[in-house]
Every structure is written in structure tokens, then in C-alpha cells.
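Next up: the structures, one after another.
Only the coordinates and a few stated rules stand behind these numbers; no lab work does. All values reported here derive from a predicted model rather than from experimental measurement. Cβ atoms are built from the backbone, for glycine too; each structure is taken alone.
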Structure P
Amino acid sequence: MSTAPDNSDAPDEDAKKLAETREIHTRILRFQLGVEESRAYWQRVDAADPQRAWQPALEERWFGAVSESRVKVIMREMQARYDAYPPALHALANWEAMAPATRAVICHWHLQLADPLYRAFTGDFLEERRQALDPTVSREQVLRWVSRGNEERWGRTTRVAFASKLLTAAYNAGLVASTRDPRPLQYPRVSDRALSYMVHLLRELHIEGSLLDNPYLRSVGLSGTFLEDRLRTLPNITLRRMGHLVEFNTLTPDLSAWILRSHELSEAS
């Protein structure tokens, strides 16, 4: 497959693609990164029929000793973050021996997919903060960012809650190094296997941006020549640049085929 940086595709191919969520919502106020819950879900769900998971999740206590209402909150998020992307769910349900750092970064990417506010926060706002003389972030700065254009949409109490929950999710994803202001910014570890997974997933999605310039990879420090150099080291990907044109190919056509060969990739970053 050859592609230019704008990630444009033929209209018929583009129409078949799944898409990132674009509608702003408030679900992160009730459930943030959910690393352990996601792990439990991947291990137990029947990826071929995830709709049948609701009753077993409750009866078998997939998420521990939590209330029925909490199980419903978690399952709605699993549906939005994973069931909505069947190729990804299939790969995650069949992924053996996932490293903890990889688990966290994949949960981060899927939260980005399902939540446009978190996607903008981690892919744009935190990147802007990294360019500051003091690459830190505070709750007050996040509150101002959330409030920008949203004063009429949400009251102050809700905006404060958003700032808190966004920071909590970013901290658990490894993007923020502390829970106290000022909070130093950092990048999480991204293994070859995690990077290869996300690149294959992005190829199957309609997103704003391109394969080489998007908030998903940018949020974890992968952009520009550094990203291209990382991709060239992966055994199942070839990437050649000729000026503004990029030729990008994978040995595996989709995530279903990728998971069968992913053991060749390292879980170390």
C-alpha cells in the first residue's frame, strides 16, 4: 500500500472503515483508563460475539466485587472502546503475555479512540505543554483548557471534575509523572509489539490526521523522523520516503492476520 501524508484513501475503501468517536460526551467522569478492567475483559470475552458478555460479566464477577450498576458502567466502556472495533477486540482477546506497560498504552489509545476530549487533551494540549519552558501541567491549566468554549455546555463543578479525571487517566497511562502540581510530563514506554498493533489498527480506521501524524502516536512521543525510524525497525513493516510521499507496506493485511505473527515482536520498548 502506498500512501501520502494526508492519509487519503479511495472513496469506496474509506467508506468501509471504522471511525474514531467524534461526539463529545461525559463518560470519563465515571470511568477513566480502566487497565485492569480491560485486561479482565480481553481475557474472558468471546470476541466473535461480545454482546453476550453482559450477563457472564455480572454473574462471574469479571471485574471483582463491584455493584451491578458499576458493572454496567464498565461494560458500556468496554463496548465503546473495544467492541466498536472488532479487529482490535479479536487481536486483544488472543494476545498472549502482554507486558504491563503495553497494556497501559493500549488502554490509553483505545480511550483516545472513544473519547474526543481525552484525545485532544493528550494529543494536542499536553504536547503544547511539553514545548513550554517548564514542561509541566497543573489542574488549573487543565481546567482553563477544558473551560475554553465549554462554559455554556458544563457548569464549573463539571469542568473541575473533567480536569481531575483527564489528569488521572493521563497519569495512569504514563503521560504525567505525578499526582501533585506542578506535574512533570513524560512519555510511556511503547514496545515494538504495541507500536505495530496501533499502526495496523490505524490503517483500518478513519481518523483525523495521517498514519505518521496523529494524536495517538504523537501523545506517546512518536512523530516525525523518530517515528519513521522506529517503524523501519519493525520486521512486518516497510516504509520508504520520497520527499513528501511515503510508501508504507505491511506483511500482514489486517489485525486478524497480525496477531498470528505478533510473537515475532518484542514487548520491550
Structure Q
Amino acid sequence: MLTDYERAQVVVALLEANKTKVQTVRPSALYPHIEFEDSYAISAEVARRTIAAGAKLIGYKVGLTSIAMRRSSKIDEPDFGFLYDHFLIEDGAKVPHANYCVPRVELELAFILGAPLKGPGVTMLDVLRATEFVVPSIEIIDTRVDEPRQIYDTIADNGAGAGIVLGGRPYHPRDLDLRMVPGILYRNTEIEETGLSCGVMGHPANGVAWLANKLSTLGYALEPGQMLLAGSFVRPVWAQIGDTIRADFGDLGSVAVQFV
């Protein structure tokens, strides 16, 4: 467990990395005794200061939703991060690569809540009832800490959350089978990754249910209007300067972004 001083040092370093877009030393290298409680406390304090500086909290993201990713990280549950208004990017926009340290992209379904969700005990059905609509998205992930990262570093670093591109068509959960949404991720003209939404814990709403229950242990609740990224159902793909990224979600439509 870290001391308050050690946690504060990590918070300052992460805020500086967010500002300069230069990676900082990973917390686990500086403080090998770091624990999950430390990482979530650091992430929450970075969020508090980010909001105090003028950002608006618009929701949360879930990460490590696939069994393979959790096994590789040697953990038995996903993680989460905070989403801010400055993360939002218009579909088809050109985004400066310099806005990030080492950006990658993922395919995700974004759940927009129409009713509150508060754990414990939130189920997939609760999530579906509370969801106003679902829309396809590209998540831009970025790591503000250096390699080789451990799960403690990723959690402290906001679960690598950095940007959101929304597009396609909004659907009510009852109007489609959310388990079987296809995803094809293109980089320029090449197909880099393909997947199905059932790769997110069997059903993407399970990712949101986990989030609601996890947040309840930390004193948070999900509110109407918030956006929740349920987790990626493909592996992350590197984004280089000049790359056009397009995500095809079948009947839900497509989303695109270009890095310049």
C-alpha cells in the first residue's frame, strides 16, 4: 500500500503526462508495493482534479473485458476509467496524432443511460431496462506511462482512456440482439481486426453491470444521460500519423477517424 505522499506524486506525474503528451515512469516501477486500492485512488484523484480544472464527467469506460486480456494481466475482473467531454470526437474528424502519446484504437458499443443504475446487485437485465439507446463507437486508448506496464499502472492511468468517436445509428436494446453485433476494424484499406460483441463478457450489457456494481464499492452511481463504453470486442490496433481508422458495425453503421 502506498503512502498519501506516494499517491500524490503519481497523481502529479500523470497530470503532467496528460498535459505534455510525454510518457512518465510507470507507478509500479517507482513503487513496487502499489496495490489495486492505490491505483483506483490515484485514478479518482486525477479525475477530481481534471473536473476541478473545467472538464465535465460524461461517463465511464470498461476495460479488460475479455478472458484472454484478463489472464494476460493476471487479474480476475475488468477495470474502468473516467470519460470527459473533451474526449468526444466527431465521426469522420481529423485528429492530431500529437494529442496522444502512443494512441491505439478499439471497437466498442456505447450505452447511453435513460435511468440511474446503482449497485450492488445490478444485472444485465437492469442495464437493458435502464438504457435509452446503444450506439457504435471507436475508443482511442493511450498510455501515459512507460513499458512494461502492469495492471496497477493501467488502472491508475484511467484505464488508458483518451478519446471517443461516436457514429452509426442509435438503437434501443430491444430492437437488436446485442450479443451478435459484428465489428470490423479497418486501418486505411486493410482489415486489422474482426469480432462479435459477445466477446465482451458474453453480452456487452454484462460489462456495464460489472461497472455499476464496481462503482458502488467506491461510492459512485451511474446517472441518466451518462455514456458507458462496455468494452472492446477486438484487440487494440496502433494508429499512426496519416492512418484512417474505420469501424464497421453492420446494421448499426460505421464510425471513422483520421490521425493527422
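Identify the structure, out of P, Q, from whose coordinates helix-only ellipticity at 222 nm (-39500 (n - 2.57) for each DSSP H run of 4 or more, over all residues; to 500) was calculated to give -8000.
Values: P: -13000; Q: -8000.
Checking each candidate, the match is Q.
Can you tell which of P, Q yields 1.01 when Cα Rg over 2.2 N^0.38 Å is derived from it?
The correct label is P.
If we compute mean count of other Cβ atoms within 10 Å over residues 29-36 for structures P, Q, which one ends up with the highest value?
Numbers: P: 17.4; Q: 14.5.
Structure P comes out on top.
Figure out for me which of the structures P, Q the number 1.8 belongs to, where distance in nm of label points 7 Å out along Cα→Cβ at positions 109 and 125 was derived from the coordinates.
Value 1.8 for distance in nm of label points 7 Å out along Cα→Cβ at positions 109 and 125 corresponds to Q out of P, Q.
Tell me which structure, out of P, Q, gives 1.5 once distance in nm of label points 7 Å out along Cα→Cβ at positions 117 and 221 is calculated.
Derived from the structure labelled Q.
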